[in-house]
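What follows is a set of structures for review.
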Structure P
Amino acid sequence: MHVIAPADLGKGGSEVRHGVSVTRVRYAAARAETLAYRGTMLAALRSPAGIFRFARLIWRQARLLKRLAARERFDVVHAHWWVPGGISAWLAGHPYVLTLHGMDVVLLERSAVSRSLARPVLRGATAVTAVSSDLAERIARVMGYERERIIVQPMPIEAAQFTGTSRGGGGVVTVGRLMPRKRLDLVLQALDLLRAAGRTLPLTIVGDGPERSALERRVAELHLGDQVRFLGELPPARIPAAIADADVFAFPALGEGFGLVAAEALLLGVPVLASHDGGGVRDIVPTSGGGRLVNPEPREIARAIEELIDDPDARRLAAEAGAVLRQRLEPAAVAECFEAVYRRAATGSRPNN
C-alpha cells in the first residue's frame, strides 16, 4: 500500500508511517500549501490563485500516481473525494475505486461546472462508494447515477479509544468545525429557552473555525457566558475525555456526510440529538431512546435536550446503539468490506452507465 496526499506548508516528500509508504505532493510555495487539512479547500476555488494551486495539485498527484503504479504495480487505486483525488486517479488511467465523503457532494449540488468535471470521474470508477445512504441518494439525484451501484460504507472508527459509559452530569457537549452549517446558534438559543424555564445547563463547544467569533458574540448577547465554554480544537486523542460525561451530545448540523462525532458519542453511551435534515447522521442517531431527530428549531432542540436528560434509560439505550456501531465500524469490519470492493475493481471492469 502507498498513500498519496497533499503537502502541507512545505512538508512534502516520502516517509514510512506505521509500515505504510506515504508521499506528500508539493504543489506550491511552502506558505501557499494550505489547500488540505484545514477545511478551506472549497474557499480556495474562489480565487484564480487558488484554482491554479488546485489544478497543480491534481496534476502532480496524477503524475506521481502513474509513476508509482508503473514501479510498484498497484492492483487498484482508492481515491477519496471526487476532487482532487478522483480527478487525479482518472487522469492517471489506473483502475480506481472512488469514495465520496460530503463536501465534495455539496460542490456537485452547487455547481454545474463541477458536475461536468465529475461526470467522467464517476463513470470511469470501477466502483463508487459513499459514507452514508443520504450521500448516495444525493449523488444519484444530482449526477443521474444509478443509486443501486453506489455502495454505502462509512469510514472506520478507532473504537478502542472510546471505552466506558457516560456517567452524565457534564451537560451538553458538541464537537466539530465551527462553521454556519453546524448551526450551533440553535443550541445557544435552546439553552436560553431552557434557562428562562428554570433549567440552567452548561454547554461545552469543542472545535474552531470561521464561526467562532460570531458564536462568542451570540453567547454574550444571550448572557450565557457563565454556561458556555469554548475548548477550541483538540487532538483526536483528547476527544473521548471531552465527551465522556456529557448528558447530551448536540449535533444540529445541516447535511452531514456521515457525522463521525455523533457515532463516537454513542460509543460512550451519550444520547445524541440531531436534525431531520442532518444528512448522513440519520444513519446513526436513534429516533427515540438514546437519541432524537428534531426539526432545526430552538424550541424542539430544547425539548429534546430535556427529554434525553430526564429519561433514566437514555444513556443505557445510547450505549446499546453504540455497541452496534462498534461492531459495524471497527476497522477490521470496514477493511473486509473494502477488500471485497478492491478485488472486484482489480479486474479492471468498468460501469457502463
Structure Q
Amino acid sequence: MEDRLLKVLRTVAPGTALRDGLENILRAKTGGLLVIGDSPEIIELAEGGFAVNAIFTPANLYELAKMDGAIIISNDIKKIIAANTQLIPNLSIPSSETGIRHRTAERVAKQTDSLVISISQRRGVITIYKGNLKYVLRDLGVILTKANQALQTMEKYRHVLDQAMTNLGILEFEDAVTLFDVAKVLQRTEMVLRVVKEIERYISELGTEGRLITMQMEELMVNVRQEALWVVYDYSPPGVEKTPETIVAMLNSWPSEDLLDLPLIARALGYSGSANILDLPVTSRGYRVLQKIPRLPIQVVGNMVQQFGVFRKILGATIEELDAVEGIGEVRARSIKEGLQRYHEQLVQERRV
C-alpha cells in the first residue's frame, strides 16, 4: 500500500503538467472530477458529454473543468479523452463520502482501480483515490515543515546509530561482543529506515520542490542499509535457513513496538534462549569490518572468512597466513594488516569525541 501511495503521489506532484492543471482548477474554484485511465471499463461507466481527444495541457484541463461533468484522461496523461461526462459507478459499492462528486470518485476508483481525482469547489481540497486508497493532498508549506522535522529526527537517529556501530566495532576488535550489541545496532538501523519511509512520502508529494530534502536524506542514508546487511552476515548463526536479506526484510516489516524488543530481534537472527539471550557472547565473521579496507574486493573478503572462520583469527593472522589466502599477495596482506590497524585507531578516536 505504501509503494502504491508513493507512485500516486509522484503522478500528481509539483512539477508535473497534471499538478499544474489541478492548481489552476483549485485557484479558479470551479471544482472538478478527473479519471486517469481510458480502459473499456472506464468508458462503459461514462454517459453523455463529448469526445475531446485533445493533447493534454494544463490550460486545456482548466478550460474543460469549467463544465460540471467528469474529465477522462489517458493513462499516460498525454491526451484528454472526453469531458463533461457523467460517471455512473455501481451504487452497491460502499462509500464513506458525503458529497456527490467525492462519492462518485471513490466508487469509480474502487470499481476500476483507476486513479480518480476530486477537487472540492467549496473547500479547495484535492482528494485522490486509487482502488481502496484515499489521500488528501496537503499544502506544500505544511509538507516542507514536516519533512524538515523528519530530517532533524533522522539526523539524531543516525548519530545514535553511528555511536552504536562504533561501539560494536571496538568490541569486535576486543572479541567482546554480545547479542545485546548486535540487536541494538539492528534496532537503531531500522529506526533510521522508518524515518526514511516517512521522508520519502513527503518527497513524493513535494515533487520538484523536494530536491533539497532528497539530497539531505541521501547524504544521511549513506551505507545504512548495507551496513545492517553485513551485521546480519557477521552474526547469523550457522545453519539458519533464512538468508541475511530475508532477515533484514523481516525486521523491516515489523510493527514499531516489536522493534523495542531486543530479545525478539536476537531470535529473528536465529538464536534461541531465555530472557538472558542478550548476554550470549558472539563472534563476528568479519564481513563488515573488512569492507572498511580500501580496494579490497568482496570475493577476497569471502575467501578470508572461509579460510579463517571468525574475525579474531583474521585479526591475529600473520602476513604469511594472509598471503596464503586465494587472491591475497604479500602486498595486499600488508595492506590488510595496516588497514585494520587504521580502522581500529579511527574507532577509538570516534569514541573519544
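List of remarks:
- At a computed -1.24, -1.28 (log10 I(q)/I(0) by the Debye sum over Cα atoms at q = 0.29, 0.30 Å⁻¹, for residues 74-121 alone), which of P, Q: Q
- Computed 12.8 for mean count of other Cβ atoms within 10 Å over residues 138-145 - originating structure among P, Q: Q
- Label whose coordinates, when Cα extents along the principal axes in Å is calculated, return 84, 43, 38 (choices P, Q): Q
- Parent structure of the calculated result 0.30, given that FRET efficiency 1/(1 + (r/R0)^6) of positions 42 and 266 (r between Cβ atoms, R0 = 25 Å, to 0.05) is the read-out and P, Q the choices: P
- Among P, Q, structure where helix-only ellipticity at 222 nm (-39500 (n - 2.57) for each DSSP H run of 4 or more, over all residues; to 500) as derived comes to -18000: Q
- The greatest value of FRET efficiency 1/(1 + (r/R0)^6) of positions 130 and 290 (r between Cβ atoms, R0 = 25 Å, to 0.05) among structures P, Q is that of P.
Read the figures in this text as sums done on the coordinates, not as results from a lab. Here the structure is a predicted model, which is why all the values come from computation and not from measurement. Cβ atoms are built from the backbone, for glycine too; each structure is taken alone.
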